[in-house]
Structure formats: C-alpha cells, structure tokens
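We did not get these values from a lab; they are worked out from the coordinates using the rules stated. Small disclaimer: the values here were computed from a predicted structure and weren't measured. Cβ atoms are built from the backbone, for glycine too; each structure is taken alone.
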Structure I
Amino acid sequence: MTAAHHRSPLGRATLGDQLRRHARNQPDKVAFVAYDAAGDRTTTTYGELDARANRFAHLLLGHGVGGGDVVAVMARNSVDVVALYYGTLKIGAALTVVNVLFGKQEVVQQIDHAQPAVVVASEEFELLVPGAPLVFGPSLTADLPDTEPDAYVDENDVAMLVYTSGTESSPKGVLIPHRNYLISTAPAWSWGLQTGPEDTWLFVMPFFTIAGLGSMTTLTLMGATLVLPATVDPSGALGIIARERVTVIAQTPTFYLALSGQPDFGADAVGTVRRCMTYGGQVPPAVIEAWSAAAPDVRWGTYWGQSELSQLGTVGWFATLDDIPGGDPSWIGRPVTHLEARVVDAEGNDAEVGELICRSPSVMLGYHRDPERTEAALGSGWLHTRDIVRVDADGNLFFQDRLTDMIKSGGMNVSSQEVERVLHTHPDVLRAAVVGRPDPYWSEAVTAFVVPRPGREPDPAAVIAFCREQLAVFKVPKVVHVVGELPVDAQGKVLKRELRKVELPT
C-alpha cells in the first residue's frame, strides 16, 4: 500500500467523514431543531451542519491547532458546539467540554489538566475561563471557507476527552478515539437501543458528559434528528415533546419523575413517545405507572455504560415492571453485541456476584495524563468497571452497587441500591438514597435519605419498620432522614459523596 493511499479518505473511518457523507447524501435532512431561551425555533440540516463544521475547522487551523491537539469549549448545548466539535475532529484534534456548572477553580483545574491549544466559550462563561478564549458569536467564523479542510485524520486519533462525572472521586479524563464509535458504539446503539435515522430525540443530556457528547455523536452518525431545548424545565420540555412529535427520550430517572409531575402530563403531551431510555439509577415504580397511563405503547430501555466504554455496555427492554427478569428492578439488561463481559470476585474468579469486567472495541485508550489509574483500569487485559453486579443463568445482569458505594456495616457488605429499592416501594417515599456514614460501633451505619411523595409525610420509625419486614437485619437503615430533595449532578445522578458529609442533627 502506498503512503498516499494510506493517508487518503478512501477507506477511512472517522467521525468527520460521516458528517461529510450525510452532507452529500441527505443535505436537506434536519439534523437539529434548536429552541433558544425566548422559545424561538431554528433548524439546521446536515448540509448546513457540515458547512458550519468546516468553517470552525478553518478557524482552528488559523489559530495553529493541528492533529493531536485538544480544543476545550465551555458553553451550553447548542448547534455551534456541535459544529465546533466536528470542525475539531476534521483537523485531527480532540474536543473536551467543560462543565457549565463549574466554578472558576474547577474550570481552571480541568483546563490545566486538559492542556488545550485553544479554548472557546460562550459569552456568559468568558470570564470563568483562564486566558483569552475565543467567544462564540456571528463574527467568529464569518468569511471563513466552508470547504473541507486539508488535514489528515486517522481513525485511531483521539476524538474526545471526556471527564467522568466525579460522583465518587476526582474526575478522570477519558481518551476516546474515532474508531470506537464507528465500529462498536454506533452499531451497538442500532442493534441494542433500536436507534435509527427516523428517530426524533428530545436531547437534554449535557455535552460535558459522555451521555451527552457520546449520544450526540452516535445520533448524528446515524442521521437522526435531535431536538435541543435551551432549558430543561419540565413544563417547557412537555410542550416541545408534543410540538416536535418526539419519539425517543433518554435521561436519568429524575427527569422522568419531573415530567410526570407536571399538570399537563398526559397523552396529549407524550403520546408520540415510543421509547424511554434511562440510566444512572432506578426509575421509581410510581414513575413507570404514570408513564404507562399516559403513553401505553411506551417501551422502557434500561441501560448501563461508562465513559471508559465509550458509553454503552448493556441494554434491556420492558413495557411494565412484570417484564423484568425475576421482577428485580436492578436489572440492567444483557451485554450489547460488541461487549465481552465477566463477573469476578476479588481474586479474579468467575462469580455470581462481583465486579463487572469487560473487553470491547469500545474500550478507551486510557486516562489523560494518568498512567497509574490507566494501569489499574486496563492492566489485566480487561476494563475493570468498579461496578458490582449479579449475573443469572441467562446472562442477565443486575446492578448491585459501585465498589465505593458498597457499605461495610458490622463486618457485612450492604448494597445501597438494594436498600433503595425497598425504600422506593414505601407508599410515602418518592425517592431514596442510601449511604454508609462513619459510626464508632458499626464502622459504617446504613443511612437513608428519603424525599416524600407529594402530600405525604414519611415517619422515619415507620420507614425503618417497613424495611425490617423485607431486609436482613444488618441491611436495615439505622436512621432515616426526610429531605426536600437529593443532591444531584447535571444529569440527575445522586451525589452520594455529598450525603456522606452533610451535617446531620444529633
């Protein structure tokens, strides 16, 4: 093979190539429907998106950005961010997105760690970003060509530098190459999540997470239509779902809970939705019941994944809770077609309950500038997920807990999620989170935080008695705290580290 042939796009598989193909094959297909803060609606076709991405590519080239560099962006979800992302990929650089909820110190920490060649920000975040970032605006790419940039990109080049959510420890920068999505993640979405170009997604996952950046990547690779609201307030979301005839939603249980609690929730609002996918926790039974009443044809997809796996690992589908194997709501489905999974004990032996370890073309390259944690995660030849699961005889997987969330109480292991599942069945409890709190006698005391259902007032003693009827005595919460809300991150995942350190009444 000649060097020229090797460097040509003839048989190359990169993300920017696929956007160019969409622009050639379906230039008028709507890629994005965006709503601004005032509620004004704009559309962007795949042809227009490719042209905007090319202009951003030329902008970056003009600022000296090249292959192997990192571009950082701090902005809310927008088509401009998507165009910047694809423009970055078209010149062989990688994009990292800074959490818009960060304070200045956290922003500086991520920028220092990522070491970007250029930072781009929206005007509202300009002063949070160190140095002099480029600022999104009409003049930023004006007069730049919309032709394909002259740059070589390899499918093994890093496409995205995604920082983990840090719900348990300091965030890690996950390095994901182009090839992962084209040969593994996108096909797994097609077969496992039954996703295709005919879908219209309500897209509220922030781009600074793997759920946001990764899902956007997969859906644009497939040529689907994404609906981007400026805000994610439940009332506004319901109106957009009805107006755009949204067919798919993917979000954490918190979001579905919020939608189902709106006065306008019902068939008129969500009647076009056919698939509701959820991750990052268990959907309370009350939420399933509310959605089933409003949209009887909706199917629920439970899935599990990690940034380190380029997002997707397992998938399972159900229409009602009766469809879940064994009636166990901790079910996260079965491995997608591209995933080889094992459940192992502390010695690495196959086990019914243990750590989930994986091999897949989706596995990350490693952690950015962190060889020790990379070796710990990948050194055995398997990705160590640090998630504890149970596997049944049919290969179904049931999420037990994060290794860091497993409670050691009185010498016994307690799964916080098992206790939470019981709490979610209490008639007065809407949401629950369970953590281990330091205790001089138990080492860690099983401690529950519960949010009441509307109009209800859970009695802590009664909740504890309820748990005693269904759990082994060592798993029963030692104390129950009734709270108005649980601390969550931008995706709605409960921040258990915050619950472990909150000051409680004595």
Structure II
Amino acid sequence: LAAEVRGGGMNDVDYARIRRAWETVRVDPSRQRAFADAVRDSGAGACVHPSGARDLPVRAARHDLLARQVLLGTVDDGARNPYARRGTRLALDPAVLGTSLLAVGPSGTGKTRQLVRPVVESLALQALAGQAAVIAVGAAGSQLGPDAAYDVVVRIGDPGSVYDLDLYGGTTDPDEAATLLADAFTGDVPGMDVRRAATALAQLLGPFRAVHGRFPAVPELRELLERVPGAVDGLRAALESAGHPAMLRELDARDRQHGAPGDPGAVLADRVALLDRPAFAGFFDTTAQSRLFSLRSLEHPLRVRIDLPERGHADASRMLARLLLAQFTASASARADRSLFAFLAFDDASRTLTAETVRGVQRLRSVNAGVLLTLRTLDDVPEALRTPLLGSVGCRMVFSGVTTWDGQRFAEAWGTEWVEARDVTSRTVFADQPLTRAIHAFRKLVTGKAVTTDAVTVRQVERERWSASDLANAVPPGHAVLSLTTVRGERAAPLLVRLAG
C-alpha cells in the first residue's frame, strides 16, 4: 500500500475503503488472512466496491472522505454570525445528516446545485468506500450527476430503463404492503382514513398472494379495486379450489364493504388508475420478468437514482414520491445490519409528506439513516404538518428569497436568545453656578446646541435569532441560513452561510 501511495495509485476513496475493511478485521480477526491476501494481490484496488468503481466520473464539490464531509460553504463574515464562527468553513457529514435536513427556497436559488448534488455526491463516494447507501429522487432531467455515478438508475415511464421499481418495497407481508400503499395513495386526501384504506388493500393483496404467490400488478390491482366480475370471481374460485378459508373471509369482507359509505375503494381505484397508463406499461412488474429495485436493498452500499416523470405525469410522480419515502422509512428501520448510513435525497419533496412519513422521519436518527427534503415553499406541505415537520428534522436551511410567512415558521423553530441591549438617553445639563451657566451659554451660542449628557443603560433582552423579516429580506443571493443538530444532540445556532460555487 505504501508503494501504491508513492506511485500515485491510491486515491482518497481507496484509503477510506481499505480503512473500513481493516476496521471489520479488527472486529472479526478471522478475516485477517483474506484481507492480507486481497491487499497483497490487488494493492489499492483491494476490497473494491461490487461495481468495480474506485471513484466517481466527475466531482462537483470538495470532499474530505477521512472526515466523511462535503464542503457546503463559508460562514459569512458579518455581524449576524458569532465572532468565533465568522469566516470558517462549513461542511455536512452523516453525524448531522442523520437527523435529516429540510431546505426551503424558491426556484433558482441553487437548492439542487449547491445542496442536493454535493450531498448525494458525498454519499456516493462513501458508498464506494463501503460506508453508505444513497438514493436520489428527482424529476427526469434533474442535475443529480451522470448515470455512470450510480449503480442503479430507475427511469419510471422510460421504455429504455434497465431497472424497474418494486411497488411493494420488497416485502412479502400483505398487511405491510397495504399500509405502505395506502399511505402513498390516500395520505394526501383530506378526510381519508388511511387505516381503512390499508385494510381494504390488505383484503385484496392477501388473497391474491395466497393464490398466485406474488402481489398483483397494477392492472390486476385496478380490476380488483373496481370489482371487475371476471377478476373477482376468478380469484374467489381459485381460493375455494386451493382451500384458503381465511382468505375467502377477507374477500367476502371486501365485498360487503364495497360501495358502503366511507368505503375507500373508489378513491384507491382512482389512484391506481394514475399508474395504469400506457406510459407505464411494463413497469411495476411483479412476475419477475424485469430487474426490480427494492428499497429492501439498503443493507448494501448502493448508489441509486430514481427519475420521476414529473413533466407528463405530475400526480403519479407525487404519489410515487410518497411511496418511496414511506418505503424508505420502513426499510431503514427494518434493517438487520445498520452499520451502513442510509440516506434518501429528494430534489423536490412538494406534496410528498404525510402524517405517517413525518413520524417515520423522526425515527430515522436512531437507525443510522436520514433524509434530505427540499421545498419551494412550506405551502407545499399540508398546514397541519408544517410544525411537526420542522420539529422532526434536526437541520433546517432557508435560502434567499423566501416569503415572510415561511420565514415566520423557521423563526419560531429557531426560537429566541438573550442579547445585550444598550439604550443611550441624552438629557440637557442645567448648571447651578453662574460661571458654569455662562460657559454653557457661550457654548450654545457657538455650537447652536444645548449642553447635554448621555446616560447608557445596559440590559439583557430576549430576541429572535432570525426574524421572519430578516429571513425574507436580509439573506443575500447565494447565501442561506442553516442550523445543524447532530445525532448526539449537539446543536449549532442558525448561521448565515455563503454557499460554495
């Protein structure tokens, strides 16, 4: 290895990867012989990532893989920031990303270029070093890096896509699959009971899986929800012939509830119809004829990018985004091996959050996982979820150009601080002695001002760290206000940062 370093054959990814492999050897000494043989045979290429890649095709940010950090910018050298922080570099690492990050800013402020892309790139490098698994979700055409920088690229709605998305998240439990689908399909419907929707889906998914050994594809699920006679009768006959009385009771219960007041079946059928379009023909296949990507793969150091068809199918894209977030929070918590840092980055999380996923985000910091959510405005989140969302994430970021009502939410979340206020009061001096009065009169004649004295009052007052007006008007272009929290609970007050690039 020393020879590789002297010859320039080892880069920072190689060092981080081999260092992590050596840490596993120290935990399990039985691996030492295999580690030594690999290093002797391959040098800096030992213990390489399954893709064979030892670096990314291009880097758009500055990284420190030894500290697992990516440079985000420089703390502004102004009175707004504490003196000790002014002019220092600011970087992000898994210790703070593990508490999740919410960024809000209008279009064109650099959320993708100056935040999402550097963070995803940093975690992709860590994935090559065997330290992380990252999933980047954005609209088709988002600048999240070239295809060669990823192991899996899922282009939903693109016939040329090599990979497909597992609609059921890799689970084999009908109840779990129904819960995730119900949250994605109906979580944004006002007044809809997600639990009833999950029950309705489970009453169909369970019988179908008992007969076919798999979950239904999108057209099959739509037919069952719409109660197409041929589909329902065929499923019932198959259950009777196979001898599944419990599943027959589930199907009978769905028949009784169909069309009743408050039945979610019609809403579910309408939502499934958004995916049953010619553009998605061949996608979400459950017959094992395509290469499915499942979020159950988070135990492996994968680099994944999922392109959503935002331009032509906005409603379907938002529904799939909700499904991905729900599946990620469930899969990250269900991992047996949590040594890898799992991360999900949304280039645009508008209309993606539900009450259940907000609760799921709160649980991620304890399972070595996190999410990055970017919004153009908090109005893209249901009003009832805005305060819980700001409370569930540990890192909050405001770009320049936000509105005052968005700024007010962040100002409340950042709270107040005690500052020293100085009040100066001027009062006229009245002299008692004749000579002094004469001097004061002459001074007033010359200067045109009466003789005064200043009284200074110093007191401690409680003020907002950043007011709504300051966030809306005092953040220059190319800057952002950022507060950080680590998974251990350490906090950094909001700082005005000049973003890199």
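Assorted remarks:
- Structures I, II, by distance in nm of label points 7 Å out along Cα→Cβ at positions 65 and 113: label with the highest value: II
- When mean count of other Cβ atoms within 10 Å over residues 49-56 is calculated for each of structures I, II, structure I comes out greatest.
- Structure (I, II) behind the derived value 1.02 of Rg/Rh (Cα atoms, Kirkwood Rh), for residues 233-392 alone: II
- Computed 4.4 for distance in nm of label points 7 Å out along Cα→Cβ at positions 25 and 177 - originating structure among I, II: II
- Structures I, II were shown, and FRET efficiency 1/(1 + (r/R0)^6) of positions 121 and 201 (r between Cβ atoms, R0 = 25 Å, to 0.05) at 0.45 was computed from I.
- Calculating relative contact order in percent (Cα under 8 Å, 6 or more apart) for structures I, II picks out II as the one with the greatest value.
- Entry that produces -8000 once helix-only ellipticity at 222 nm (-39500 (n - 2.57) for each DSSP H run of 4 or more, over all residues; to 500) is calculated, selected from I, II: I
- Winner on volume of the Cα convex hull per residue in Å³ once structures I, II are ranked, highest first: II
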